[in-house]
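Multiple structures follow.
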Structure P
Amino acid sequence: MLDGVTDPHNLGACLRAADGAGVQAVIVPKDNSVGLTPVVSKVACGAAETMPLVMVTNLTRTLEKLQQQGAWVVGTTGDAEQLIYDIDLKGPMVLVMGAEGAGMRQLTQKQCDFLVKLPMAGRGEQLKCVGGNWHLPL
């Protein structure tokens, strides 16, 4: 589930990654998110045609229904104490990722059963963009 992803490049990359990871579907809100566009399709490299993209009216109600059907809801945030590797990922699960920069909305985050952070193996999270140029902090 993607909470408020508005950049078509990011949605395309998410669809491609979800397809490669064996995800069953990607869920997005109808409002405040990008839909399928030519840019999304191009970045997704074919995954936009094979990965189901489900647009829902209300993410919180959708999460409640999925929880009632036995799914665990795992939200991702850099503020979480646990790494994603520290929890049991077996069984039905919804992985919720937030919008670019803003992350998940509070209401979505409160609906999660667990909050985890995704560690960055590369140097990407250390880079800062200043005036259109990328810099390493000292």
Structure Q
Amino acid sequence: MIAVVIISLLAALALPAAHRAGKNARHARFMNDLRMYRDAVETCRMETGIDDLGAGSGLVHPLLAEYFDPQRWAAPTPIGGQWDVEYEKSGVRLAVGVHGYEVSDDELLEIDARYDVGNLAAGNMRKIANDRYYWVIED
């Protein structure tokens, strides 16, 4: 009986830590992907001189297809939703990020605090429109 109680207590302590570790890993994977896509957009833009690299949520502009795996771009992001490039929309000139994310604003704030300025309306990473979280390349 004592062994069962001890095991139950250890499990109760381990589950929140495992959940936190999983969430942190998901956030890190999201940021790694976001940085890779941001770098691809900036590199393509510099090499081609073309700024309008948007094709729609989950769709890859033909020029960008040379800079990363289009199938990975089309897959859901680690925070849900689809990858997207915004060009002269939603109050920004050029941005790359997620349209239709599925996490709460509190979780977005956790990501933002860890990787940017901790404010969804300021810094490089911003919530634009109602359901878009983007790395703003150019205002």
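Only the coordinates and a few stated rules stand behind these numbers; no lab work does. Fair warning: this is a prediction, and the values are worked out from it, not measured in the lab. Cβ atoms are built from the backbone, for glycine too; each structure is taken alone.
Given a computed value of 47, 38, 26 for Cα extents along the principal axes in Å, which structure among P, Q does it belong to? Could you put the intermediate results ahead of the total?
On the way: P: 47, 38, 26; Q: 70, 30, 21.
The read-out was computed on structure P.
Of the structures labelled P, Q, which one yields 25 when relative contact order in percent (Cα under 8 Å, 6 or more apart) is computed from its coordinates? Intermediate results must be reported in sequence, preceding the final value.
Values: P: 25; Q: 18.
Going through each structure in turn, the value belongs to P.
Supply the structure label, taken from P, Q, corresponding to mean count of other Cβ atoms within 10 Å over residues 3-10 with the calculated value 18.4.
Details: P: 18.4; Q: 9.2.
Working through the options, I get structure P.
P, Q: which one has distance in nm of label points 7 Å out along Cα→Cβ at positions 27 and 99, as calculated, at 1.9? Checking each candidate, the match is P.
I have 0.35 for FRET efficiency 1/(1 + (r/R0)^6) of positions 43 and 83 (r between Cβ atoms, R0 = 25 Å, to 0.05), calculated from one of the structures P, Q. Which structure is it?
Of the options listed, only P reproduces it.
Once FRET efficiency 1/(1 + (r/R0)^6) of positions 35 and 59 (r between Cβ atoms, R0 = 25 Å, to 0.05) is evaluated on every structure in P, Q, the highest one turns out to be P.
helix-only ellipticity at 222 nm (-39500 (n - 2.57) for each DSSP H run of 4 or more, over all residues; to 500) was computed and gave -15500; which structure, P, Q, did it come from? Structure Q accounts for this read-out.
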